[in-house]
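> Multiple structures follow.
Read-outs throughout are calculated quantities, based only on the coordinates presented, and are distinct from any laboratory measurement. Given the structure is predicted, the values throughout are model-derived calculations rather than measurements. Cβ atoms are built from the backbone, for glycine too; each structure is taken alone.
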Structure P
Amino acid sequence: MKVFILLFTSSVLLTSCAAPQPHTKSIDRLKSEGHYGRVQHWKAHNRNPHSVKVSVPPNASIITSDYRSRIGANGYKRGGWHRGIDIYHDTGTPIIAAADGTVVLAEVGSCWGPTMLIDHGTAENGKPLYGLYAHMRNMNVKPGDKVKRGQQIAEMGNDLFNSCGGGLHHLHFQVSHNPNGIPVGWGWSYFVGDGWNAPNPHKYWADGVGKITCFDPKKTYKASGLTYPLKCDG
């Protein structure tokens, strides 16, 4: 039974990530339409991949593949629905902690590249709250380190030309209630235990459900709420 589950999980992973495609047209489209303050849906039929109405501050970096989207960050069809959100910005852009927490895992995934899991405490619903950050260029902290909300933990990675990165650089940000992944394969099932049914990250923003919250060092946030993992610099 365990062998079947592992084989099934591996087969799902192989089909659930967007295959790498030429992305020049996608980048040109982002530049022409602007890459701040919105969710890029790519296709009309992909405008409502989930039930939460999302509000994006005008200076927040664009989401190029939303939660449950069937289209990847590169604008091409995915093999399965998306378990997190993909955020686009220039390579080298600082990636910041979405809340105070403790680094649980920081390693270079075989397909995801540099990936970090941070224990962000407890959500308002009483469940453990973890943030999964992936496809980064580097990692500035290690397991066991304490981080503060807004602290730089990594940098935006380069274009990742494999089935997980899709050929267009982005930060994959995902929420989890279960840090116990399966130590085989790669991606969300490897790093967290609820990757298959990942929670909608838009339900955990500090300003409320669907309200993407930019980090401001002058403000105080409730510990159970998340702020955007990139600085809002647009």
Structure Q
Amino acid sequence: MMRPLAAIISKLYPPTCILCKAPGYNGLDLCSGCHKDLPYIWHGCNRCAKLLLTHTTNRKVTLCGSCQHKPPIFDSCKAVLSYADAVPYLITGFKFRQKLAYGRLLGNLLADKLAVNWQHRQHPKPTCIIPVPLHVKRLQERGFNQSLELSRMVARRLKLPIDIKNCTRIRRTIPQPGLTSSERLHNLDGAFRVKPVLPAWVAILDDVVTTGATANELAKTLKQSGVQYVEVWTVARVVDKY
């Protein structure tokens, strides 16, 4: 149910689909048609969120081949969308062209998925959200941390605190896009510093997971500081079908 102020704003400024300009749907800046057309990950690897093709795999399969052979350091990953179709347009618009409405839409989609998952969790819930930090120079260039903005929407929905004080990026790395998997891993060596005061169970939040190198390096640093279980929450997972 909408809050009174939100209901008034919705009437004065009704939501409009970012993609086709039709009337918005369910309070989102997205129409029902475009909402249905987004590439949702309905069956993803529980460990890394890679797309598992249901017509070629048994629904009981919960891990991709890579995670069965060599699982990442983080313990689980939840992604709402594949990085395909309209998703790159929305994410790059938010991230590099300061289209904050795109970020609000993406954050709401992620919060929707996590809220449903939240109701059916069988294991403990994370104590806080840690947005993947930007190096101070990158933050000055971009003007905002996209992971932090997404985290704020998720945190409000799930009523979780955000921790931005105890995890920092201490080394400015080369932008990950365009690097090979091996280059991504080495590029992030020693990129993060974590104070040993964090709770045992945390959630990392990032806008996109490609190879998982960033999440893996941050999870490694967190676990070295005493964190026991690290979840990854992301809007989009780069398509890698198994």
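> To test your reading of the models, identify which of P, Q gives -11000 for helix-only ellipticity at 222 nm (-39500 (n - 2.57) for each DSSP H run of 4 or more, over all residues; to 500) when calculated. Walk me through the numbers on the way to the answer.
Numbers: P: -3500; Q: -11000.
Clearly, the read-out refers to Q.
> Continuing with the same structure: Out of P, Q, which structure matches 18.1 when mean count of other Cβ atoms within 10 Å over residues 28-35 is calculated?
Q
> Now for a separate question. Taking mean count of other Cβ atoms within 10 Å over residues 76-83 from the coordinates of each of P, Q, which one would give 22.0?
Q
> Which of P, Q yields 12.6 for mean count of other Cβ atoms within 10 Å over residues 44-51, as computed?
Clearly, the read-out refers to P.
> Let me ask another. Figure out for me which of the structures P, Q the number 18.7 belongs to, where Kirkwood radius over Cα pairs in Å was derived from the coordinates.
This figure was derived from Q.
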